[in-house]
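Visitor: Below: a set of structures, written as structure tokens.
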Structure 1
């Protein structure tokens, strides 16, 4: 199963004729391709999978999704490695 993660767009640039953005995932920032969300703007939330933003989210949806992901991570027992 694949999981898309919500993040907030902090900057948008054109790079080699491709629309790219820096997306903040709770303090971790990554470059993301924005070609599939042409209406995305700085400050908006997107769902990102495999380096591509695949949909827009409003802030309430993003915060709810992030809270669910944090709860799932907290309820998963740590394994001894």
Structure 2
């Protein structure tokens, strides 16, 4: 085997290794950020769904506060309860 054949074989092996690593990560839902840190996407999705639900609940309360015709004291109490969350 000459030098160029060895170089081509080594490069091909490196490419195949990276391909299998990428396939494994994709299959198991693992993403890599710019710094090389790996984390599962599934965990992040759950956190984002909880945050969206919390924000929707806060929007409902704010809409009710904005359209409600009750007194200012009750309005102030609701705003304070939102700040506590």
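Visitor: Determine which structure produced the value -26500 for helix-only ellipticity at 222 nm (-39500 (n - 2.57) for each DSSP H run of 4 or more, over all residues; to 500), calculated from the coordinates; the candidates are 1, 2. Please list the in-between numbers first.
Guide: Numbers: 1: -7000; 2: -26500.
Corresponding structure: 2.
Visitor: Still on this model: From 1, 2, which structure was distance in nm of label points 7 Å out along Cα→Cβ at positions 16 and 56 = 4.8 calculated on?
Guide: On the way: 1: 2.7; 2: 4.8.
Here the read-out was taken from 2.
Visitor: Given a computed value of -0.60, -0.95, -0.99, -1.15 for log10 I(q)/I(0) by the Debye sum over Cα atoms at q = 0.11, 0.20, 0.21, 0.25 Å⁻¹, which structure among 1, 2 does it belong to?
Guide: Numbers: 1: -0.31, -0.84, -0.91, -1.19; 2: -0.60, -0.95, -0.99, -1.15.
Answer by label: 2.
Rule-based calculations on the coordinates, nothing more; no lab input. Quantities reported herein were computed from a predicted structural model and do not represent experimental measurements. Cβ atoms are built from the backbone, for glycine too; each structure is taken alone.
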